[in-house]
Structure I
Amino acid sequence: MGSGDGLTAPAISPLRGYQCWLFLLGAVLLWPGLIHGDVFVFNDTISYLRGADTLFFKAFGHQDPFFAGHGAAAPAGSGAAENGQGMVLYGRSLYFGLFLYTGFLAGSLWVPVVAQALATGAVLVAMVRHFVDPAQERAFLRACCAVFALAALTPLPYFVCYLMPDLTVGLALPATALLLTGWHRERRAWRLGLLALALFAALSHSTAVAVFLLFGVAALLVAGWKRSRALAIPAALVLLAALGGLAGEAAFGLASRLTTGIDPVRPPFLVARLIEDGPARRFQREHCATARFVLCRYPIEGEVTAEGFLWITTRPRGGFKALPVADAVQVSHEQVPFALAVARAYPLDTAAALTRDVARLATNLTMEDFRPVFLAHAMRPDMLFKAVPPGTPLPFALRVVPVLTALLVIASLLALVWVGRARLPAPHKRIVFIVLAEIAANDVICACLSGPFARYNTRVIWTLPVVVLLALLAYRIGPGAADADT
């Protein structure tokens, strides 16, 4: 990295005066909630909130009026036995649930949404700092305004107004890229802030843990090859954030054992994916006569989605919640060996199916999860949202944003050729291509372990146009913010 280890590079200039308040521009990202008059939720939002409510009820005897009369036991893996069946599931972060619960304590679910907007504003300002020197005040202000304006045209504002942990993953990707490329230049407060965000993301969502492990290990290997302490330190800290997420999950498991006597299990998402795609159903037909997997005793009949396999409570379509608890737990424990057996039996079919899933996810920019029917005022503690009839048209904004995003992504991908060839400072190029690699990793992980659901892609895709725009702005403005080592 340039001169020696890169440790002699100048630190990023501090923010001065009004620059310290530019994160408040994050308020412009609240526009989807403002035009609808409410924030967006999902069925899982109830599980996150109920898990936190269960904790408050057991610790303080407090239950929010929203759940009054509906019990304090948490469904869907948020901390209590599933529907009295004696099964507790991993997957609904109690830590993110506690963050959302601040809305109940404050009397408005806008409270966590405003906090998300301000955190997003801080991350966008952090990104600008690595491309444009804050000492160039007019250029820095213009760059911030341009970035917030661009971000407002992407799916990002919808995730800011969404009471789900998807935003934490979207913010964790650029935060990780900044840490890995600019740790030696970053200031202490910003280091701590970005690391705190990474840790919260890891505690909130397993995808963040997987991405941190992947890029932390890769960065450590590069640091060892280059003998770079400037890279080894942030790489180790990114891995530490991932371990923090795993430790948080382990603490939840321990609490479950101590309070309920039940060990939590992880839903067999990978098996469900292979069931929907077909290879696992074929394995059941052709190999279960000799295989000893529990799932071989429960053949799936007909076409079924991964979600149906997991959550339908009746046979023969349900293959997890429809089973006796002991068998469902065993299906969870056997999911990796079962998936490997399927892959060995049908390597080409399995690879082709998962490749199709990744391609579908990477090109999926639809916004179905943000229909007005999914606003917080329609949320009920004992009732799921009704499915939207097929063919129901999306509101105008939800049709325009995917088109704008697609155009921005295409333009950004074309601009990557220029980024690779232009005489840009090395840190600029690293940030751009690390973010691109993180988006790809997110899509592969989510497509293979869950499915090609649009929000897995749209929650992160906004980062690519933002970093490409910053590279273009920095090139036009000239040297200032980044270490110009090559």
Structure II
Amino acid sequence: MRRLKARLTTCLAVVGCCALLAHAEDMPGESGALPKVRITQQEIAAGAVTRESIRQMGLRLFTTPMNRLDGYGDGPMNLEDTVSPGGRPTLQGNGTFLRVNGLDAQSCLECHSIVSAASIPPRLGIGGVGGSIANAIISPTEMDPANLKDLDGKARFNGRFANPPFLFGVGAVELLGLEMTADLQAYAQEALDHPGREIVLLTKGVHFGVLTANTDGALDFSGVTGVDEDLVVKPFGRKGEFATTREFDTGALQFHLGMQPTEVVGRDVDPDSDGVRNEIRPGDLSALGIFTATLERPYMERLSPSAQRGFDAFRDVGCAGCHMPTLDTQRHRLPLRFPEQPSDPWVNVYYQVDLTEAPVKFPRKRRGGITVPLFADLKRHDMGAGLREDFALATEQRNREFTTARLWGVADTAPYLHDGRATTLTDAILLHGGEAQSVRAAFADLSDESKVDILTFLRSLRTPKNPAVKLAASMNRRTPARSKSGKPKKSRKPHKSSR
């Protein structure tokens, strides 16, 4: 049987690869959607290109619908692993899309395009959230949408279902995570230096439990909560899986688009046998990271009396215990690194983003850092059985845990919760369980007037109005036509309308 599988895999690889290459060669006039000449990692690290040029390249990578000549999609199906990116089947053999386990979009923009769902029609833009249609269906091996097995109203599904969040302010979020990681790593070293001593893991007011070490140099993680045993804070992903946007992007590009980064798969190779090598290069990911790190930040409107009462009630009932209104950084520049060393946030820095400069413009504190009003703690929490996932590749505990949702911008970003099941803010609050059960109960016991005040406060937390509009406009400006003398042609003035 193994020999048969091996032979089938080889045949599929040969036939699929040849078919794809022949298809590419037989398409005169067609080309990849991405520019052939792109900014390199060396140019960025050497300061040889301007920040705006890097941001424009990042915007292009974020918004371009990639095609198979760019390397879009997986190659022939891998019979040994049909779930992981690189060798997945396509839906009904269409050869391009899968949808139920990635291969579900051609650009980042398709999942991050709604800046405000609070207006009708919705305000669209670059870097926003995705509606429910954009939910990622992650790594299922069983689905029963007709509920034929149990007939209990629950369509069985053993994957993950995740609604895309917005990207505004992610540079500040990443910086917070890096500083918190540095603190936790220092605590680990302190525990190793003092065996038997209980070390409290407290950083930026967030408590991650306690850590001890024995005399053999082994760390005891049994008292650690809300973070993995590597003690790396991971703000990105609904489950708190990624420490940086670069780490998230390398996975997302492979999962959603089948685009393989060379820093993951290697240079000048074609692991998915789709006929394209070096699909995503280090400079591409760096440009993408600099672009998202410099997107505009969410903001809070001036609070009305009702909203101010709501903010006070928000804290009084305990919401602010996890949705901490602000976290402060020690520095105002985000260090971007390549290659990344998760447990050491300050090595291999090739570029720094000043988060106090336009268009991000966080106010700088006297001591050099910034205050980030994200309304979260960057920690995972048990949210109870009601929100529990049935992901076959996770433990029971991890299926109940989610990283605290950042509430800045929440007025504009319905639907809510990790999978978008809550279509109103009240639904989202009342679906809290587990560690948040007592807070949920306290909210439910409030008077109608106090509930309205809290909702009024939450609706003051807004997304930026026109994210990346100026950058997009500058990228789309046409170079003036030139006359035979080489001078720009004078454009004719339009006739004035009688209106």
Structures I, II, by Kirkwood radius over Cα pairs in Å, for residues 151-390 alone: label with the highest value: I
Taking relative contact order in percent (Cα under 8 Å, 6 or more apart) as the criterion, which structure among I, II has the greatest value? I
Comparing structures I, II by distance in nm of label points 7 Å out along Cα→Cβ at positions 111 and 135, which one has the largest value? I
As an exercise: Kirkwood radius over Cα pairs in Å, for residues 263-366 alone, calculated from one structure in I, II, equals 17.8. Which structure is it? II
Structure from which -20000 was derived, helix-only ellipticity at 222 nm (-39500 (n - 2.57) for each DSSP H run of 4 or more, over all residues; to 500), options I, II: I
Among the shown structures I, II, from which was the value 5.2 of distance in nm of label points 7 Å out along Cα→Cβ at positions 95 and 319 calculated? II
Among I, II, which structure scores highest (criterion: distance in nm of label points 7 Å out along Cα→Cβ at positions 87 and 119): II
Answer label among I, II for the case where Rg and Dmax of the Cα atoms in Å, calculated from the coordinates, equals 24.8, 89: II
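FYI, it's all coordinate maths here, none of it is from the lab. Fair warning: this is a prediction, and the values are worked out from it, not measured in the lab. Cβ atoms are built from the backbone, for glycine too; each structure is taken alone.
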